[in-house]
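Peer 1: What follows are several structures.
Taken together, the values in this text are just the output of simple stated rules run on the coordinates, not laboratory data. Worth saying up front: this structure is predicted, and the values here are computed from it rather than measured. Cβ atoms are built from the backbone, for glycine too; each structure is taken alone.
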Structure 1
């Protein structure tokens, strides 16, 4: 490869998705989903929408500050280092720019699946992830409701993803934009035509699928961990679609009242004494009788 071509290749990989494209995409998706949630709601709201959305956006604001101070500077330096030193799995393969970026996005999506499983299985991580699941309603604003502590704890994982995979600045910015649109979509409270959602669900996570993950039934929460592509749940046997949507109660058993999830209770939640997550106030654990439909059959 000529020196000029090599420099051009490095420059292409060092580019990012420009803000004039990503920002309108993300805000446009959020606005469209908010509108559709009001016109075609999938589930009945438990809390008044203004109070619920304002609380989630306040949590999101703190999370955004945490990311700006921690993950963003580290990720920026590490992706530049990856390009400069040719670090990571994908750099060993010497792939075309478009193929390298596409594979990086897929591998980032898979390793995020693994991280999501860990946030449920590791007690210290669940303390922080609980603030996301304790929401009594599930909608597009819930997609942004991640405790700032969880986001800070995820920084070493993100650093490992970048270095081990060999993620370029371009690939990371593409994945971040796609991920945000994806989580806004599958957290949304939009009732899609069931045949359309079944078709989409063959490839990507959808609102009905992710609603099952936010169920108060433990076995249902411990399923559907994918964030983008559904293939990871299919490969690992953690896919569960056969729960009727009208039978799902959103949240966690230990926090069932609006006063349990007020903003000033969510923020200190990971640092205080923990309630038994899966016990209802009357000490019973929610369960569901075995369903006869196969687990990969998405129900309305």
Structure 2
């Protein structure tokens, strides 16, 4: 089915790609181990590449054909093994919009909620672009609930779902030998945490989810969609910052202040997170 739709999808995105090609930064690899790399650059979030005994797994697909072509060019510089699997960490466009530009033989894996959320209306209420049969050919084909293992010969990758947070479908892709976890957008650094309330995300559940992650896996390195590689201490500090942020909103809400009054006490770029926390508090 993918092969039948591939040309149609290319046409579907042609106007978009042409407008962006000039601005697309080169895709580069940051080596973590002989088998594991972080994928940087291109248009879209950071991703990952893992080389198994006979095949390659890519984590997240960026946003356009130029970036996907860049991924494959970077892979070829390191290994001649074929890319057979693509893991989507969650449903945001900067992590999944490149799916249609992967070869049709690549199998796409994600959490079951990720697949559902790709089909939801966008934040502004516009319908999902994935509702057509052409686009649905590039949705995740294999989904899981709580935990899944991918075996690449002698190598094993662990996929975990720890709960709701940034969205309802975020997963952790864990590499035990490297003690490295790819966590998508489950932690932002140097900018406010994004909580996609319209997809069911929740900031208080976000804290529980990441706390559970730290208790469950012994990762030392954490690769996220929009930052350099972080440590366990960085994740712990992130959780402490979120908790303090929530308490500040809670204190002001308990004084009877409106959402707009509370947002005025924060910086402009924190307005969306304030709104999420404020609305969550009303539902408690």
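Peer 1: If mean count of other Cβ atoms within 10 Å over residues 87-94 comes out at 15.4 when worked out from the coordinates, which of 1, 2 was used?
Peer 2: Source structure for this number: 1.
Peer 1: For Kirkwood radius over Cα pairs in Å, for residues 151-230 alone, which of 1, 2 scores largest?
Peer 2: 1
Peer 1: Let me ask something additional. Rank structures 1, 2 by Rg/Rh (Cα atoms, Kirkwood Rh), for residues 39-214 alone and report only the one at the top, that is, the highest.
Peer 2: Structure 1 comes out on top.
Peer 1: Out of 1, 2, which has the highest value for distance in nm of label points 7 Å out along Cα→Cβ at positions 79 and 95?
Peer 2: 2
Peer 1: Let me ask another. Quick check for you: by relative contact order in percent (Cα under 8 Å, 6 or more apart), which of 1, 2 is greatest?
Peer 2: Comparing 1, 2 by relative contact order in percent (Cα under 8 Å, 6 or more apart), the maximum is at 1.
Peer 1: Suppose you compute helix-only ellipticity at 222 nm (-39500 (n - 2.57) for each DSSP H run of 4 or more, over all residues; to 500) for every structure in 1, 2: which one lands on -18000?
Peer 2: Among 1, 2, the structure yielding -18000 for helix-only ellipticity at 222 nm (-39500 (n - 2.57) for each DSSP H run of 4 or more, over all residues; to 500) is 1.
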